[in-house]
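Participant: Next up: some structures, all given as structure tokens.
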Structure 1
Amino acid sequence: MSCLSNISPEQLTLIACLIGLVLSQELDSNEQNILGNLLTETGQTLLTVGAQTQNQNDQQQNEDQILLLSQQIENLNLQINVLKRQMKK
């Protein structure tokens, strides 16, 4: 599905519109409603999974940044202590 990343928003919207029109041609109104609801539910599921995946990725990145910053602070404190000892000599 990486090919979707290369399609402009306008092109993707046009493709979705055309698919909807083609699918609706041979369906009565009840079938159109059923298929529309099915596709809507599928889309909602994809959005929920995508949002939670992004949330977990963001949380992991935040935890990684906190760990890195903590290590940098520890290193700076060590350097400060070395400088303090050198100043006392």
Structure 2
Amino acid sequence: MKARVLGTEKVSYTSRKTSLPVSGICLYIAYKDPSIVGEAVDKVFISDNLGIRRDAEAVQPGMTVELDTNLRGGISGVMIIDDGTAGKPAK
């Protein structure tokens, strides 16, 4: 799924259900959905257990990413498509 990143949040807590530590990154995203006028928004979690933390930490607001999902709908991969600087003057 192609999505525009609106924000990121590092997450670290202990699960109430399993009592195990959970850590990763939440991406707040906007994407096209044919049933919505405008853009849909969502929050997706990328677990540190996936081994893609370095890729996820490189993601910044304004970037466009391609999110891969597993059969259960969880995020299994993230790739930066556009870093958000196209068309902007260099500083």
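Participant: Here Cα extents along the principal axes in Å has been calculated and equals 47, 37, 19, so which of 1, 2 was it run on?
Facilitator: 2
Participant: Looking at structures 1, 2, which one was distance in nm of label points 7 Å out along Cα→Cβ at positions 31 and 71 calculated from, given that it came out as 2.0?
Facilitator: The read-out was computed on structure 2.
Participant: Next question. Identify the structure, out of 1, 2, from whose coordinates helix-only ellipticity at 222 nm (-39500 (n - 2.57) for each DSSP H run of 4 or more, over all residues; to 500) was calculated to give -31500. Spell out each step's value before the answer.
Facilitator: Working: 1: -31500; 2: -1000.
Of the options listed, only 1 reproduces it.
Participant: Just checking, which of 1, 2 has the largest value of distance in nm of label points 7 Å out along Cα→Cβ at positions 63 and 79?
Facilitator: If we compare distance in nm of label points 7 Å out along Cα→Cβ at positions 63 and 79 over 1, 2, the biggest value is for 1.
Rule-based calculations on the coordinates, nothing more; no lab input. From a predicted model like this one, the values you see are computed outputs, not experimental measurements. Cβ atoms are built from the backbone, for glycine too; each structure is taken alone.
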